[in-house]
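Below, each structure is written out as structure tokens.
What follows is calculated from the coordinates using simple rules that are stated; it is not laboratory data. Just so we're clear, the structure is a prediction, and the values are computed from it rather than from any experiment. Cβ atoms are built from the backbone, for glycine too; each structure is taken alone.
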Structure P
Amino acid sequence: MVPIGLICLIVNWLMLMLLYRRSLAPAAIHWQQFATTKVVVQRTLAVKSVCAFSGLTVAFLAGAPMDVAAVTAATVLLVWANRPPREALEAVDWSLLLFFAGLFVVVGGFVKVDQDLLNTWINGLDTQVRSASVMQISVATIIGSNLFSNVPFVLIASQWVKQMSNPQFVWFLLALTSTFAGNLTLFGSVANVIVAQGAQRRAPLRFSDFLWAGLPITLGTASVGVLLLWSFLAWGWI
């Protein structure tokens, strides 16, 4: 996925330059020297943080469950840092956590309540990996990610990935299209909501403005990415 990501990043950059060339052309960067206060680096805490993050990365690469590894690393760092837990808890965005929890509860309820509907829909899908099914999955993922947000939609989509003839390729396809689908609308990814909330006071992001840039960028990057992924499969690289 690395070469696909790099190529699509270039496509994304070119499209942004094209969409905003009028506003970027007269813009100039003026560096100014500001009086800054000296930053005190807590070296001991920094070393402990790096060690905890390195252990978390090794756990991910070793195939450990991501949720267990993340909680374990956070717990180890919290205890090892020997700092008041209140400092860490005060920095937690509790409203964001509540938003996430509510989102997954709603999606989990949808899956349980409409299990028969999902099974009927999944059974009607083509389980063979061919151009038509790849297009079908890609379009469904882009639309579904903007209805449920991309992370919850992946939980729903995992129901049909198991039935595909080449589930490994479909997982790659699902990862690619669900990620790029987050660029379509403001609600396509929770990351968009976080950024919009942070920028609300200085530069409010409107849904229409986001969609104006998100639509061509999503279509462009998703098309290039899916085409490259399909080529990799045809060449036997997957």
Structure Q
Amino acid sequence: MMLKSVVMHDIAISDVAAMERWYWRDHAPEINRRFGPWLVRHESFLPVDVPREARMHGYYNWRVTEGYWREMPLSGPRGNLAFTRPPVWPRVATGFFHAQPTEDFFGGHLQPRERQVLRWYCLHRYPPGVAGLEGERWFLDTHAPEIARAGNPYRMFSTRAYKEPLPLPGEWPPGAAPPPGSVLHDWDRLTELWFESFDQWAAFLRDVTPELTPPPWARSARYPYLEGGSELVSSFLLERPTDEFLRDARGYL
């Protein structure tokens, strides 16, 4: 089964220049060289800037990278050197998902020229104590159909997480692993809602979400009913990747 890896990053704005240099000079080429035989696509998106109200929803401000894997390589060194350590450690939300959306709710009939694309790209997990089946029943049977009837956003699809233990392959230098708590795993879904503009997104929150049915387990009646930063992280992306690393980045080793 082909899988898609998702790695979302959040960094201090003062670290952008150093991290961009590291990502292009060191990290992306090392990924390509080490895992190229297993990777079909290795693409990255730079999120767009967002209005203040969007930052309440676990906003991650730096690269969202997707890898499509023919199969997974074994972890550990396996004949390679350790990855080059970044200048700072970002906050990271990561997981593996089915390569294609498991549910495409609406909007797929549109042609690219018909609409602008502003993607609200969201990872979410159901709160502690909520059984996966209970959360899925609300999401699939109540939530998605209500959004479809509302007509804003104009596109919605979602992908169930691949739940088997599946660590990201890689090896950091001794004593240089990401600090505890900086990497969030164990998501239930990757979901995209598409809008034409932030004005349309704001109208969705203002006019549509008050009419939606909260889940029975919601701790707040305010959409999206999840705690931003721990149960929900999100970015806003355009439709075109900023970088296609398998095509553009060449490594030294």
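Here relative contact order in percent (Cα under 8 Å, 6 or more apart) was derived from just one of the structures P, Q, and that gives 34; the source is Q. Supply the structure label, taken from P, Q, corresponding to P(r) over Cα pairs in 5 Å bins from 0, in percent, for residues 154-201 alone with the calculated value 5, 13, 16, 16, 14, 13, 11, 9, 4, 1. Structure Q accounts for this read-out. Assuming 4.5 is distance in nm of label points 7 Å out along Cα→Cβ at positions 42 and 162 as calculated from a single structure, say which of P, Q it is. Only one of P, Q returns 4.5 for distance in nm of label points 7 Å out along Cα→Cβ at positions 42 and 162, namely P.
Of structures P, Q, which gives -23500 when helix-only ellipticity at 222 nm (-39500 (n - 2.57) for each DSSP H run of 4 or more, over all residues; to 500) is computed from the coordinates? Considering all the candidates, the number was obtained from P. For the structures shown (P, Q), Rg/Rh (Cα atoms, Kirkwood Rh) is largest in P. Calculated for structures P, Q, Kirkwood radius over Cα pairs in Å, for residues 66-145 alone is largest in Q.
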